[in-house]
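Q: Multiple structures are listed underneath, in structure tokens.
Readers should treat all values here as calculations from the given coordinates under stated rules, not as data from a laboratory. Please read all numbers here as calculations on a predicted model, not as lab measurements. Cβ atoms are built from the backbone, for glycine too; each structure is taken alone.
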Structure I
Amino acid sequence: MGETRYLFEDILESKLFIEPVDKSAIRKIKDSWDRVSKPIDSLGSLEDLHSKIGAIQGLEYPDFSNMRLIVCCGDHGIVEEGVSQTSQDVTRVCATNIGRGLTTSGIMARTLGIDILSVDVGINYASEVPYTLNRRVKYGTCNFLKQPAMTIEEFSRAVQVGMDLVKDSKDEGYNVILLGEMGIGNTTSAAVMAGYLLDLNAEAVTGRGAGLDDEAFSRKRAVVAMALAKYNGLSPVEICANFGGLELAAMTGVVIGGGLYKVPIIIDGMLSQISALVADRLIDNAKDYLIPSHISKEPVSQKLASKLNLPSVLDANMAVGEGAGAVMMASLLKITDEVFHNALKFGDSGVEQYENFSK
């Protein structure tokens with residue numbers, strides 16, 4: 001049932017490609033916006049992103065009727081180095097509560113009628129995690145100061161999990177996917193990945209994550225610096241296998257899946273941005289199917305947004321994770337869609353049609 005299932009191994013062998021989003025389809029929806037009785041382009045990037053979603057979906061008008069928030073969860077062996085204020089056990093607890101819809105993003109999503117799917121890609125727990133889809137590749141990653149976080153084969157399997165989540169979601173009727181994560185220690189992994197991918201030092205990429213005191217923050221930055229000094233000339237896949245997270249790999253798969261299966265993906269902050277950058281390095285036009293949401297308080301978030309050429313709408317100094325920024329963006333897009341459909345049109349409002357001189 002549904003579309004052909006794509007395989008990540010074919011991407012690694014360069015047998016797959018993603019078509020760019022049809023710009024003429026975006027322009028057609030933008031032309032409909034020009035008939036809304038207001039100054040032309042006055043909702044700015046909200047109009048652009050709204051139109052882009054419709055073009056990705058292949059529809060005359062965007063459809064926000066069936067959205068799903070996918071939260072990928074996994075543990076990180078690097079927490080052994082004291083880079084987080086909590087233990088790995090918190091990942092399991094939070095994954096459970098995310099699946100129950102009781103966390104920050106869950107409450108937000110519930111108000112918008114967005115379904116939530118918590119996915120265990122690599123939680124370090126002996127049993128299945130309640131309220132969570134079990135797609136576990138490994139019981140957490142290894143401490144990357146001692147050995148690679150995972151093998152390339154494990155990274156590939158986690159990416160495949162993400163790609164399959166998009167296919168399954170589309171087969172189930174979901175037309176917009178929101179992307180989030182949960183994983184104690186994952187900002188340390190993501191900081192190292194960002195350092196390698198953007199050629200930046202530890203100071204430029206390391207933030208306080210979920211909240212660290214000065215001593216722990218100094219320790220975290222030292223860990224990132226040691227990791228960035230380990231290798232030269234790594235490929236994106238090698239960077240991910242050596243330092244990444246299973247949930248970050250799955251998010252890379254969701255980004256790739258969005259392009260392959262033509263589903264718009266609303267990303268969150270720094271962690272989904274780094275996963276998106278990996279996807280962009282692996283397959284052309286993957287980022288074309290992404291909808292940005294916010295700039296997080298992590299210092300490298302703005303640099304990632306610039307590298308991806310995905311300027312964010314929200315800048316509220318947030319660091320919630322779990323897709324909270326993506327849900328807030330979805331709320332703005334739904335309001336924007338209400339204006340698109342229900343606001344008075346020129347001719348009905350008593351105002352003559354404005355000209356669009358930007359075409």
Structure II
Amino acid sequence: MTDAAASDGVTKEQLLDWYRMMALIRRVEELAAKAYTQRKILGFCHLYIGQEAVAVGASAALEPQDTVVAAYRDHGQIMARGASARSVMAELFGKDTGITRGVGGSMHLADNEINFFGGYGIVGGHVPLAAGAAFAARYRGEDAVALCYLGDGAAQQGAFFEALLLSQLWKLPAVFLVENNYYAMGTSIERYSAIQDMSRRGDGVGMERWQFQGFDVVDVYDNVKRAVDHARSRKGPVLLEAVTYRYRGHSMSDPAKYRKEGELDEVKKKDALELAIERLKGMGVTDDDLKAIQQSVEEEAQDAYDFAESSPDPDPADLYDYTYAPATVDDAAASAEEG
């Protein structure tokens with residue numbers, strides 16, 4: 001139950017793609033923060049800055065048929081799975097061109113085409129849904145795994161434990177990935193949890209589990225790939241904990257003044273983008289190569305921002321399209337008879 005060995009099979013091209021995606025997620029989130037302060041994004045907005053390696057490394061370990069279920073810090077996770085920066089930013093702006101046509105917003109990003117079901121705002125409430133997706137895959141005989149992202153705070157919820165119990169009992173093809181960023185909203189982990197390695201929660205049901213550092217995208221890929229392979233081979237579910245850190249507050253309304261002095265600066269010494277750059281330079285990637293990637297990221301993120309800003313608002317006439325099933329001719333006839 002220790003870290004998987006660092007992979008020797010990751011190519012320069014793969015790592016370049018992963019670095020670009022992490023950089024894109026960060027820049028999109030930075031622009032989202034700017035838009036929020038200008039009231040172009042309203043409601044809740046939970047940024048993923050600092051945790052990019054987890055989503056990118058985990059997504060790289062999945063196959064297209066696999067299901068992802070996420071909580072509300074989901075912008076980077078759905079982009080890593082394949083959603084465009086345009087569709088995500090437009091959704092944050094509440095526009096009709098958004099990934100859920102502006103009706104979901106920051107906390108409820110989803111896309112059937114990439115099997116991303118989330119995010120969910122009830123802390124821990126989405127974990128049983130991931131178990132359900134894994135059950136469906138096994139029941140149908142599909143070669144698919146369900147990956148569930150959750151925070152360390154969600155690992156204290158009853159629904160989380162129930163999902164673990166049934167998943168282990170039925171040997172479901174599920175991977176539960178706890179992103180331990182050390183704060184449940186504004187409360188540090190040592191103040192609310194008797195243990196700080198959330199993967200140990202799996203011991204109570206006999207589940208395969210381990211903790212690993214979630215700052216190096218290659219390390220994340222190695223560990224999640226090992227867990228996904230275990231689950232896909234029908235050996236049972238896996239509970240993982242990625243030790244990570246969010247650079248911003250819990251949400252845009254949180255100034256994060258509860259942190260110890262110097263804590264954030266210390267964590268940034270393990271910044272995911274910088275670690276990827278260090279690896280890439282060891283593979284022969286030049287500063288000019290990296291500058292070209294950074295420029296393309298800046299252009300794509302700004303394009304997403306401009307696209308969202310210029311996109312139309314949703315039509316109010318469509319407000320209930322995804323709330324109620326559409327009425328049929330028979331329904332209309334029955335209503336007429338009752339009337």
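Q: Could you figure out which one of I, II the value 14.2 for mean count of other Cβ atoms within 10 Å over residues 138-145 was computed from?
A: Details: I: 21.1; II: 14.2.
This figure was derived from II.
Q: Work out distance in nm of label points 7 Å out along Cα→Cβ at positions 122 and 290 for each of structures I, II, then name the structure with the largest result. The partial results should precede the final answer.
A: Values: I: 1.9; II: 4.5.
Greatest value across I, II: structure II.
Q: Out of I, II, choose the structure whose coordinates give log10 I(q)/I(0) by the Debye sum over Cα atoms at q = 0.15, 0.16 Å⁻¹, for residues 42-225 alone equal to -0.86, -0.98 when calculated.
A: Details: I: -0.99, -1.08; II: -0.86, -0.98.
It traces back to II.
Q: Given 41, 24, 13 as the derived value for Cα extents along the principal axes in Å, for residues 98-145 alone, which of the supplied structures I, II does it correspond to?
A: Numbers: I: 41, 24, 13; II: 35, 25, 11.
Considering all the candidates, the number was obtained from I.
Q: If mean count of other Cβ atoms within 10 Å over residues 82-89 is computed to be 21.4, which of I, II is the source? Kindly include the intermediate steps, with their values, before the conclusion.
A: Numbers: I: 16.9; II: 21.4.
The correct label is II.
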